[in-house]
Structure P
Amino acid sequence: MNQLAPLVLYCCSYSKDLKRVERLLHSLERHNIDKLDVYISVPEKDISLFKDLLSSHRFTLINEKDILHTNPKINQDKLYSQRGWIQQQVIKSEFWRLNLSENYLVLDSDCVFIKDFSLSDFIAKDQIPYSIVHEGREVLQATQRFGPNNARQGFLKDRQPIKEIMQRSGPVIYDFGYAPFLWSRKVWAALDQYHLSPNNISLLEAILSCDSEFTWYGESLIKFQVIPIYPREQLFKHYHYEHQFWQDQAMGYKEDILKYDYLGIVYQSNWQTWEDFGASNKSMPSRVLRSIKRLLKLLRFKLQLM
């Protein structure tokens, strides 16, 4: 059996995010100094689009069903009846079954590298990756100040049930995100061996019960202890909400400053909609209304800073 690579880079994407993937690939060409292998999976219907429009870039394109076929426990009809972000959680979490690497860095399409990186940024020792473990205070503080008001409740809803399932006691709620995620195949295998299979459930069913794949990974990391934990903070600056970006811009925290402490930036696609590929499926009045709401949010943000 061929020895697995210590780490590969992986992005699960689709047509709407093609422009973002192209931006990601440009940043990888500038900063991937160890030439770590890059894999991108897309739905079967998007294969030709990605091949044709991204042919000048170095990466391996995968039909996402090739990942799903590695685990017959996943009911694909049920999976594809779910919303897209649920589908992507399952696909990303099953990538390890392709047997390409011991570990993988899961890049969302809206990730951008801003500084050079190498294998040593992700592997602590002996092919053991660092583990992203913190308490989510950055996003919790930002949303406590600028909203949305239900962000803290949502944070707990996505994490507390999995903590209880894994029987971890104590008041601390850990955050094991956000993108890019740094995952070991051994942790996913342990979740399958020690929790999913004994309870006769698939990863899809686990995620449908509580839809935070990185929390399933993180609590499994702590519960099953199949690798040592070498903790790291988030690898990228993550702008979950546009007001976080506005705040940093107002304070002068731009890429030349951020790169001292972060490998990259995530510009969340939920608000950076102008990077969407293809024609919008929203009507003109709907797009105008969205623009007006965005301007009003910006005005309210500026007033709150005064």
Structure Q
Amino acid sequence: MDLNLLVAFAVFAEELSVSAAAKRLLLSQSAASRTLDRLRAQFDDELMVRSAGGYQLTPVGARLARELERLLPEIESLMGKPVFDPAREEASFRITAPDNLCALLCPLLCREVLPEAAGVKVIFVPWSEAAFADVDRGRVDVAVSNDEVLVPVHLRSQRLYRERFWCVVARGSRWREPLNLKQYLEAQHIAVSLIDGVQSIPDKRLAALGKRRRWSINVPYFGAALECVAGTELMLTATSSGARAARLRKDLRVIEAPTEIKGFGFQAIWHARVESDPAHRWLRKQIAELTKTLDEEPGRDSGVPKK
């Protein structure tokens, strides 16, 4: 049975006019008549017959029209692109990301997405060197990393937003703005390494210049690093989430990092097998739209996400 014939009959049943149905179906009247003839042959019934006031459905035609009214929307949904409805459907997502990204993204999810997605649960897990393997095995739905890591070719990725670096120091620290590279190298630093043995981005920037900074303590979390700054002469090189948190504290100051400590981008990474999954597409769309507001621009206020 040609599905297009059933769609055509639904139009005939609504219009009860061959000429009107032909216009809606974008057919000539003769072609519409031939379509009706095929339907009659298929069901071995007249389906609709002339009467004093125009056409009327036969009992078989009326029953078919009722069934099509119920079935066609379901068929259309089945044949069309599935859509995830977060207000009615349940889903659980696992995301791995560094804590400085979590500090920006999680509050946005809680305020702007989850209140309208009653059945959705989002689980954030710490970033690790197994992040891409976890995506590969389905243990994690999305990994969010800086765009300087090498992503396996079989995984998909999307750029999210651009970050810049700031330097956080104690309120009474001798370090002032503008901060040049010479001063930056003279300072004693708090280093943040998410994965042991993997060089941080500020250190990569310095290595490209043949320079190294001095550090006194190396921690795996930006949140912990921020708590180490007050009351010391130590310097923390932080992204916008750290800068925003520091600006809210009276015992800390935020100054621009030297221009040589260039920023980087964040990217979302997922497996090709979930590329067209409706729920996964919805999740990726939320992450992309929320992080659009975080793109950094020059200026002292860019440590706070733009409204």
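The numbers here are math on the coordinates, done by the rules we state, and not lab data. A quick note: this is a predicted structure, and the numbers were derived from the prediction, not measured. Cβ atoms are built from the backbone, for glycine too; each structure is taken alone.
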Discussion item. Say we calculate FRET efficiency 1/(1 + (r/R0)^6) of positions 71 and 207 (r between Cβ atoms, R0 = 35 Å, to 0.05) for every structure; which of P, Q gives the highest result?
Written reply: P
Discussion item. Out of P, Q, which has the highest value for distance in nm of label points 7 Å out along Cα→Cβ at positions 7 and 175?
Written reply: Q
Item to complete: Work out which structure the value 64, 18, 16 belongs to, where semi-axes √(5λ) of the Cα gyration tensor in Å was derived from one of P, Q.
Response: Q
